[in-house]
Structure I
Amino acid sequence: MNLPNKLTLLRIFMIPIFLVVVSLPTESFGLVGGTPATHLVGAFIFGIASLTDWLDGYLARKWNLVTNFGKFADPLADKMLVMAAFVILVQLSFAPGWLVAIIICRELAVTGLRLLLVEEQGEVLAAAWPGKVKTATQMLAILFLFLHLSVVGNVLLYLCLVATVYSGVDYFIKNKEVFSGSM
């Protein structure tokens, strides 16, 4: 297994650690500048996990190590990380449930589209630029919300909603032919 794929797996293994840390009682660990220490540590873990997303893609392209596993597992790892963080943000009342539901539904729909494309065409749909913008805005919004920088975090949250809907529509329009034989 190559290094970019190992970084993708590392991101997946960081998800439960992140979830446990941000779910610990905030009173037990005190505040740092008004932010619960558990949220700061969680933001750090989430930030490192998010950086592995950029790094694995960069290394895979630079070293010509792009694999079907990476094209499939990398976006899946991103979705798992982002969806887990958004669920916790709703639980903490840092993000509205309706907004997170739209994001999660889009993520599941695009994952389904990817699976259909593999079955129909035998190829894995690589992430397009709108999807990369969506992922970046989602990760930044989550990071700022866990750091309790709510004004910036909320602006990014609504920007990521727009990017999420746009990229989802873009994926489906560009790949609509997969549905012509299925219906």
Structure II
Amino acid sequence: MSIPRLQEKYKNEIIPVLKKKFSRDNLMSLPKLEKIVVNMGVGSSIADKKYMEEAVDVLTNVTGQKPVITKARKSIANFKLREGMNIGCMVTLRGARMYEFLDRLISIVLPRVRDFQGLNPKSFDGRGNYNLGLTEFLVFPELNPDKYAKSQGMNITFVSHGISDDESRELLRAFGMPFRADAPPKRKKA
């Protein structure tokens, strides 16, 4: 199996740039992408089990890995939800699969999103992890839209070993993540 393109880029191009930018010689202190977690909440599976099967099929096709089905932790009567019911599925990607998924996301999927103007550069959690939400999964080219009855969204979390949000932002920017430029502040009219 060959080394993914972005993994090669990280070792050969991104590490030297980050070393210079943060003025550090220790490779272990530089930000690094640890894993990518792809999650789909399937609340509609309470009424019909086929939606959960579709979500599992979608995540399997998109990530190349079988997802784990997540269960409700507590009962909520207003949502007709009981503890232990299947309400979502998730996949954790590491290593080569992670880099392949990131490459496809940046180069193929995000440009296909309708009215895409760049990712929000402020969606970090304070620990260097970035969250991205897609409103529909049909932007992935490997999925046949005729096969799925209901289109739904997914959440993608990039977990990085970075000291701050700024360092993780620079890492993702170096990979080619299309963050939108912050709009200049509006001037007050006199």
field: Computed 14.2 for mean count of other Cβ atoms within 10 Å over residues 66-73 - originating structure among I, II
entry: II
- line: Output 19.0, 64 (Rg and Dmax of the Cα atoms in Å, calculated) maps, among I, II, to structure II
message: Looking just at relative contact order in percent (Cα under 8 Å, 6 or more apart), which of the labels I, II belongs to the structure with the highest value?
response: II
message: If you rank structures I, II by mean count of other Cβ atoms within 10 Å over residues 2-9, which sits at the top with the largest value?
response: I
field: For mean count of other Cβ atoms within 10 Å over residues 82-89 computed as 16.1, the structure of I, II it came from
entry: II
message: So if we calculate mean count of other Cβ atoms within 10 Å over residues 26-33 for every structure here (I, II), which label has the highest result?
response: II
- request: Have a look at I, II and say which one yields 1.2 for distance in nm of label points 7 Å out along Cα→Cβ at positions 42 and 154, as calculated.
  value: II
message: As an exercise: helix-only ellipticity at 222 nm (-39500 (n - 2.57) for each DSSP H run of 4 or more, over all residues; to 500), calculated from one structure in I, II, equals -27000. Which structure is it?
response: I
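Laboratory data are not the source of any read-out in this text; all were calculated from the coordinates shown. All figures in this text were calculated on a predicted structure; none of them were measured in a lab. Cβ atoms are built from the backbone, for glycine too; each structure is taken alone.
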